[in-house]
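Listed below are the structures to be examined.
None of the figures in this text is laboratory data; all of them are computed from the coordinates on show. What you see is a predicted model, and the numbers here were worked out from it, not measured in a lab. Cβ atoms are built from the backbone, for glycine too; each structure is taken alone.
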Structure I
Amino acid sequence: MTPKNKIATDEQIISALKKHGSRAEAASALRMAPKTLSNRVSMIKSNGVHKPKPVTRPSNFKSAQKGSVRRYVVTCAMSNAPVHKDFYDCLSIFCKEENAELVVIPQEYNWQDHLIGKQAAIYDKLIEDKLNTKDVKVNNNCVIKASYPLHATLVNPLQGLSMASPEKSCIFGHPSRSFKTVPTAQDKYPLLHYTSGAVTRPKYTRSKTGQKSRDMHRLGAIFVEANNQEFHCHELNYSEANRNVQMLDKVYSAMGVRTSKVTALVMGDEHVAQFDSEVINALYRNKGCLVDVLDPEYVVRHDVYDHSADSHHTRKNTVDRFIRRMSGANDVESELNLTVQHIDETTKNFTNVIVESNHNDHLDKWLNEFNVHSGDPINFPIYHYLNYLKFDGLKYGKDATAFELYCKEKMKCYDRVVWASRNKEFKINGTVVSNHGDISGNGAMGGKGLSMLGIDMVIGHCHSPYIDKLVYAVGAQMLKASYTKGYSGWLTTNCAMYPNGEKALVNVINGRWRL
């Protein structure tokens, strides 16, 4: 220890930093002001007396993928943290079954300790030959962005990365689970950004930042399969309770591979009057469609009714009103019947959960605003009929929406429908599925604000799917509407909820949800 007021040597400062770990403790031991110590450290670095050691992110991976189809499993590993052996075994079995290669992106957590030489970055020997820090081109539309060292404690790891690869979708290495779409021209292939999840156990400091990062640490990976132009990404989330990973209809564990149904499918907003027939075929009608393959117990439907026949959004648009009248698309009753018919025809061996949604609610708004003196006469009968249903129901104390009351009268599969209200949580596997996403806490607008509530939920509404902390947002079954112009991040995305308690987004691109 140096005497009071005596200036320590460079070697004493470096030794104290290595011994005590923090600048505050080192300054106290050296009887120096913390600010003085910080200034000295900056001088030492700038003078080159103590040159920082280069940050080492090893890169040993060499791809052996050949042919027109390529498959990778992408995850990350934190330095000086042990590999989760059970999850690693699941990934190994998965790679063998799906003919995929495991790519592990190394991530230095205590990088400042590595700089001053206090601690070396060490990675588990199980994954040494799979570590990679070089970008891997998956195909012309997707790249594994291993060259980006995202710090483990980033709250929003995908923020500000739109320029990382403006023309290609990216998979980044990060121990949390995040996903977003990047708005692009509507005639281009979707632009998607994923984080990978980690194959290592959580190892963070006991600080507030460290504990928040521990809460968001996910044992997971991204499986990407691609041909020259098309690619599909699937989340692989490890279930600690069940010691397995499920992707679509298969479960992978140390015991091998088996098939399994899913508990639920949360569909992207359907907007039946405007839906894309190619998408509906891929989800419900084609041989090998998503619903048939996954065979869910529940199908959760958001904004199934659109109310475009006389929407308040376009009521003052004379051109739109003229086009609708000439094409017959101004008939509210016809749109209601089309929606009911769609639900009846697509309901198979599952229970429907119809979520209270803003477009479903447009029907009630229309009833309150429709004027029989100036409104379209074609809608007079349905206006009076719906009012009768509403007021007749009130006699018995019922508080149902107009859409629900109409479905009760006309729907063949009504006995297989659960109506999920905003005011009462409806959960599947512990996850809330009854929040459409348009309303957050205290009546505020929804969207990203819901992720601040700390509630595990799957929502709709935004049409641009995302994963933000505990919130999964699905997309829409139509990619264009009369009010969409320019760049768009809309995507047909649904959410599969697995029996092991995990969930994953499933994208439909060009009418396909897998290769």
Structure II
Amino acid sequence: MTSPACWLQLGGALLAALLAADAAEADPKRITGKLSKPGYTVIALDRDGGVAVARAGPKFKLTPTANRVTLHLRARNGTYAGPIVAARKRKGKRAIVGLRAGAKLGAVKVKRRKGFAKVERTLREKWVDANRTARAKKGVPRGAGTFGRVRSRASGAFGPGRDQDLDGIPGTLDVDDDGDLILDDLDPQKGAGARAAQTQEIFGVQARLPLPFQNSVNVNGGSADAEIDAVLPAFAELLVQVMPGDSAELDCGGSPNPAKPPPLVGGLPYCSWGGTGRVHPFSGPITAFPDCCDADEDGFGSLVGRPPPPGGMETYESLLPGATAAQIGTGNVLIERVQRGGTEVKFTTALQFAFATVPALASYSDTAGNSGTVSYPIAAGGPGTDGNGFHVAAGSDGDVVITLELWRPQRRPIPNEAGAWIDVGGLIYGFIANNVGGPGGTPVNRPCPQSALSTSDPSLVAGGPAGNPGFTDQAPDQPANAANRLTFTVNMTDCLAAAGADWPVGAEASISLSAILAPAGQIFTGAGQSVAFTRQ
């Protein structure tokens, strides 16, 4: 029989063990290692999306936010460079990517061309989370080198720090976290997962590209790369979500500069010192970012919460990247550093993609017999521009009904995609009546209702998210091809009447042809082209 004293001793020992476990959970030990190449940022990501960051020069040390994490690399240029693999098992068909706090990794070999890194030695069992694995080939995670866009069965949990498709790339850094080859920003299935993880804080960043008709570019319409790169710096926009807190800064990579200024060199060119980025001039002069907004001179620009767009992010900063198609795109990794009550909390995300072109009008016809085709670039003051709208007229029923053919917008390909340009599929196409009477005329600024829209195009399904009017494109992303067009019809008379506007003969009306992201359904997040029509 155990004496009361023994029970007390056992109870005390158990309590001490529990307290020790709690202390360990509350204060994880740091992880150390040495990369084979300098200039990388090491990101420790826990299952709930908690982030710890360290620059490797090439040695690194960081204190993770939890006792079990995965480690990831951001290259000097700000692009995702893949996960760190701790070990392999099942003859290389699985890669162990889980690590525990306190791990001493030693030498880590960076496999830059393959998009991952691996620990060179066999680690102690206590430093490895062997339950955190990824599907692999010869020990290389399936998502390595493609930013996670790879066919892989979704069998894990959804979340910013979790790996739903087990490809080695966790959700917040994976551009296709369910492995269906549809980018998450274009995937209608992403909405269900996002709702399931609504208690977690998720940092978002998305690109948009609105263009006037005379500045419109589209690869299928004949726009050359040089023409595209002449337009993007002037019109592209990046919406960066500002996470709640006392203040927030945007970390776009780079390495410490021993001869300041600037404080950092390298990083994403559109949000690093001396780069092309600017703060959107909602008021006042255009200012360079982050140069304008880095009071502590640490190289990270301060983010200011702007009023949210309808249906959009709660608060966001609008940046003008000023970047070419080669300078901004898939896999760009941004880290937001947020101060909360004197403690810095970090969030990270990877840019899904950036629109390089817009949905572009290829041809039009009306029920009165007018028609026309479009080639790009558009001459200043040419047909379809403000003040010189395409001629249309009412049909026998008195309504102006226009059938439009559009080319999809394009983006640059991800490494596992063929072709120089990719037609973006899965977008929601909508039509906004801008004004009647040309610039300075009567503003309308209303979407055309579904009753004014129709189509027989097999790629299109009527309606957008949450009952919004428009058409949902069912086609996947595919190599750019001028033969791939979308066709739909707009009753302009009904569209304007629904907004309380009349369209008299001789007047010009402007509409925006917009392509927005499917899960978000945000008119602010997408690409668009404004076109003018004059009623005869």
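helix-only ellipticity at 222 nm (-39500 (n - 2.57) for each DSSP H run of 4 or more, over all residues; to 500) was computed and gave -3000; which structure, I, II, did it come from? Each step should come with its number before you reach the end.
Numbers: I: -7500; II: -3000.
Label of the source structure: II.
Cα extents along the principal axes in Å, for residues 183-318 alone computed as 47, 44, 30: which structure among I, II? Answer for the origin of the read-out: II.
Using volume of the Cα convex hull per residue in Å³, for residues 351-454 alone as the calculated read-out, with 137 as its value, let me know the right label among I, II. Of the options listed, only I reproduces it. A value of 2.2 was derived for distance in nm of label points 7 Å out along Cα→Cβ at positions 247 and 263; which structure in I, II was it taken from? Considering all the candidates, the number was obtained from I. With FRET efficiency 1/(1 + (r/R0)^6) of positions 391 and 439 (r between Cβ atoms, R0 = 25 Å, to 0.05) coming out at 0.45, pick the structure among I, II it was computed from. The read-out comes from structure I.
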